[in-house]
1. So mean count of other Cβ atoms within 10 Å over residues 130-137, computed for just one structure, reads 16.0; which one of P, Q is that?
2. Using mean count of other Cβ atoms within 10 Å over residues 90-97 as the calculated read-out, with 18.9 as its value, let me know the right label among P, Q.
3. For relative contact order in percent (Cα under 8 Å, 6 or more apart), the calculated result is 25, so let me know which of P, Q that is.
4. Looking at structures P, Q, which one was helix-only ellipticity at 222 nm (-39500 (n - 2.57) for each DSSP H run of 4 or more, over all residues; to 500) calculated from, given that it came out as -12000?
Structure P
Amino acid sequence: MKIVLGLGNPGKKYQSNRHNIGFRCIDHLAEVHGIAIKKSSCQSDVGRMKIKGEDVLLVKPRTFVNLAGEAVACLLKKYRVSISDLIVIYDDLDLPTGRIRIRPVGSAGGHRGIKSIIQSIGDREFRRIRVGISRPSSDTVPESEDAIVDYVLGDFSPDEEEIISGAIDTVADAVECIISEGIDFTMNRFNRRK
């Protein structure tokens with residue numbers, strides 16, 4: 001079994017925020033495969049499906065981004081899934097809006113949700129799909145922690161939303177590619193895209 005988990009914050013208040021791109025990717029995958037994300041397990045909403053014959057659990061933690069590790073640790077244990085079979089989708093300030101980057105391992109890179117996962121499972125060797133949301137323009141927003149929080153909890157502009165819609169489609173393709181072809185093939189295919 002593979003676990004494909006999107007990071008985001010639960011509730012309508014947050015659903016269109018930049019920080020919720022992981023949830024949006026999970027919702028899109030569920031829609032494409034005609035499944036519902038509604039079962040409750042390990043403080044998360046989950047749905048099951050198959051990709052190329054492989055059982056896949058789609059997950060949206062209800063713990064809020066900064067505590068996502070609690071849900072991840074529980075899910076890995078409950079479903080007896082190895083860390084290398086975990087794929088986490090999340091927003092990245094350091095990538096241009098809509099650009100995706102796939103990695104087999106890495107640090108938290110300042111992302112509190114990823115930091116929570118690493119601390120909770122004691123390992124960094126899980127697959128990641130980072131979706132670029134860009135940094136706020138330094139001309140309009142000073143680079144402070146409060147400004148960054150406000151930015152990631154803000155919604156995409158209409159122009160950004162058009163780009164993000166395409167990125168969500170690409171993420172769905174990348175998830176299927178990781179599961180069917182492996183991480184190295186997927187990185188070669190998708191990380192070269194501009």
Structure Q
Amino acid sequence: MPMLWSRRMLFAAAAWAPAAWARAPAGPVLVMRHAQTDPGIGDPPGFVLHRCATQRNLSAEGRAQARAFGARLALLGLRPTAIRSSRWCRCLHTGDEISAGLGAGAPKTEPWPALDSFFEDRTREPAQTALLHERLAALPAASGFELWVTHQVNISALTGGFAAMGQAAWVTRRADGSVATTPFD
């Protein structure tokens with residue numbers, strides 16, 4: 001099932017959200033593609049994982065987008081038990097802005113290599129995707145939800161769908177091991 005969501009939906013409740021919107025998570029994981037970045041595809045030549053200056057990073061719009069996403073979660077009464085992120089700066093910073101938007105007591109962003117991009121090295125895809133499936137299977141839906149901030153290639157490998165920058169979807173694992181998605185709107 002393809003994942004297609006409207007970017008404007010991320011901002012729809014940032015200023016107003018009726019109490020009726022508060023609801024339980026629709027899955028044990030809310031997976032999100034990092035927020036809006038500076039223009040480009042992949043990372044520039046000379047990319048170094050732990051040096052943000054060498055990477056394609058969040059734009060000012062992306063920082064605001066991620067913070068508004070966190071504020072929207074808070075307004076909806078949805079607080080992740082954990083925020084896990086790719087170690088790429090654009091994902092870590094998306095998680096940090098979401099945490100800030102959630103307010104006091106929000107979880108801190110935790111780097112998780114399973115969410116790292118494999119855009120430049122597709123040989124890592126099977127092992128990383130298997131780790132995501134294992135974690136998804138281990139998370140009972142009744143105990144809250146985790147927010148995973150990652151890249152398009154990871155989302156496609158996990159769900160078979162597409163997400164634009166800043167888009168998110170609930171992810172659940174079916175009894176047969178396949179993944180079901182529900183757009184976060």
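1. Working: P: 20.1; Q: 16.0.
Only one of P, Q returns 16.0 for mean count of other Cβ atoms within 10 Å over residues 130-137, namely Q.
2. Values: P: 18.9; Q: 25.8.
So the calculation was done on P.
3. Numbers: P: 25; Q: 35.
Considering all the candidates, the number was obtained from P.
4. Working: P: -12000; Q: -9000.
Structure P accounts for this read-out.
Read-outs throughout are calculated quantities, based only on the coordinates presented, and are distinct from any laboratory measurement. Because the structure is a prediction, the values reported are computed rather than measured. Cβ atoms are built from the backbone, for glycine too; each structure is taken alone.
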